[in-house]
Structure P
Amino acid sequence: MIRAAVIGLGRVGCGVPGDPPRSHVGAILAVSGLTLAAAADPSPQARESVRKTWNLPASVSLVGDTAEVPEGIDVIAVAGPTAVRRQTVMAALKKKPKALIVEKPLAPTLAEGEELVAQARAQGATLRVNFNRRFDPGHQAFRAALAGDPLHVVIRYSKGLFNYGSHMVDLLIDWFGPVESVAAFGAGDPAGDPNLTFRARMARGFDALFVGMDGLGYDQFEAAFYLADEMLELAAGGVEKRRYRAVPDRYYKGYAQLGPGEDIAPPRAVGGFRELYESVRAHLEDGAPLGGCGPEDALHGLAVLEAALASARSEGRPVPVGAAPARAGSLA
């Protein structure tokens, strides 16, 4: 039996029961061959809540600090705040897990991310960052429906560059490879986790426009992929996935427009957590390749986010992201 621990018992760490599971605790409990051995959070209320919510047996160690997690844990998931990511990951690595799952983004800065990757490599731990949409069956069906590279991509997001924005950046990297450069629209010195508007020039030759939106009373996590004769759309936070084909214009003869949308996959809550841990189990039991966001893509994603911030601080000057990352697991 593979023993797992979760550090940080907020919504993504603990969550509530449901299908598909939307938290690390829920996914671990849903995958055969894994057992939840421990969970850590400094809040006594959070520890009590996870015990009651999931009806955990007394054999599960609920502790206040990562240092108190018992030895012999195979998989540790770090789901606490990004601001304390470095110290949490360092403490988790002292437990010598075989696999370390870190919530997105890997770190608040590229330099810190590089340090964490180096430490995980030195400890021999396989590192993955939980961009769960990589494993979500609906998003995989959407990617398969893209007949080729888009000509244009338009992304609308809220809730912060390092929050919702990082998910969209990771999808682009996963689906189309590295980002070549970034140019922000507008100027200033972004504070906190801003909703920046910027253009990401992909190495494959097309642009993705990120439109950051402030002041809304609703979430934005939408994307449109424009091809020569159709447009594919992620809507409702990625739950709805539609294709719009070019048809003769209904109002002007000789022109064309996009026709009614058709579902690419049935609308379903975005998952990927269960599939992540199924992949972890197969990796540890049978040596199967571990999918998901590895160190190379995680660092490249952080470089894109930092380039967007740097461009905004320099009046929109294009900022190169750097050489294309090695994607063959060289840092895993």
Structure Q
Amino acid sequence: MREDLQKIMNQSRTIIRRKHMSYKTEKSYLYWIKKFIEHYPDSHIQRWDREYVERFLGYLAVHRNISASTQNQAFSAILFLFRNVLKRKLEDVDALRAKRSQRLPVVLTRNEIQNILNALFGQNKLIASMLYGCGLRLNEALSLRVKDLDFGQGIVIVRQGKGKKDRITMLPSSLAEELQRHLIEVRRIHLHDLNDGFGEVELPYALARKYPNAPRDWSWQYVFPSHKLSNDPRTGILRRHHIHESTLQRGIKKAAQQINLNKKMSSHVFRHSFATHLLEDGYDIRSIQELLGHKELSTTMIYTHVLNRGGVSVKSPLDR
């Protein structure tokens, strides 16, 4: 192992946390930074330049056969290393990014959505219903706190979504009663934790130092808490986090198999279906862009292509 590896890894971890990047991003960046450094065991750090990065990315694409999205994830980590740790510029960085295929998103029909929701149960069904009913990303739904649900106004406040932006989306009235019943059970769990000397959740940034009692406050608790306490990977503190994303992903996969769904199913398909069905109902594209939290309208426009797939206004000659 390189002698300088641990030093660079520690510096990278410190800067990532100082920039308040997520733990998921931290794990990904540190993984690829380590792989990049280990790829050049005999070269001096001062020699690393654009050519070294290009050769490494080429190795990943040709010999590891990784996807364009994973290659770009590795590139983002290396770019972070050069810019923030090594304090070195990389020229013409856009040329190093892998070109991703333009694929249409998988979208379910309304009947398929209902069938897969009916095949789910408990907390998994409620989360999946919110992914579809609110247009949430999976991590946005799992990160919801009690205070982010406004039953009076019928809205969900998404905090620090993709791009570190807050936004508002609708809270389906059909879910309100079930959510309120769910929160009664969540509060019971929270009170039990408090009685056992726990009941504390992670707070963003330095809020825990500014408001010492806030981590135990009901309003800050996760809407979808884990069924068990666990040690925070960064601090080692034993507390109740939100459920792990794999819990829902496994449930969705099992439900898709149960109903014999012949489409590639993931949690993100609910969000794709949310946008497409709103377009079908005649809502304007900019309103949908705002609900989804897309920075660029072009990102939302992909759903118009889904609606036009196959040229819906064109009749097949076989049907004449």
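Nothing in this text is a laboratory measurement; each read-out follows from the coordinates by a stated rule. None of the values given here were measured: they were computed from a predicted structure. Cβ atoms are built from the backbone, for glycine too; each structure is taken alone.
Observations on the structure shown:
- Ranking P, Q by percent of Cα pairs over 30 Å apart, the structure that comes out highest: Q
- Label whose coordinates, when FRET efficiency 1/(1 + (r/R0)^6) of positions 75 and 283 (r between Cβ atoms, R0 = 35 Å, to 0.05) is calculated, return 1.00 (choices P, Q): P
- Value 3.2, calculated as distance in nm of label points 7 Å out along Cα→Cβ at positions 99 and 131, assigned to which of P, Q: Q
- Given 15.9 for mean count of other Cβ atoms within 10 Å over residues 59-66, calculated: source structure among P, Q: P
- Test item: distance in nm of label points 7 Å out along Cα→Cβ at positions 219 and 291 calculated as 2.2, pick one of P, Q: P
- Label whose coordinates, when helix-only ellipticity at 222 nm (-39500 (n - 2.57) for each DSSP H run of 4 or more, over all residues; to 500) is calculated, return -15000 (choices P, Q): Q
- Origin of the derived value 0.20 (FRET efficiency 1/(1 + (r/R0)^6) of positions 251 and 275 (r between Cβ atoms, R0 = 35 Å, to 0.05); candidates P, Q): P
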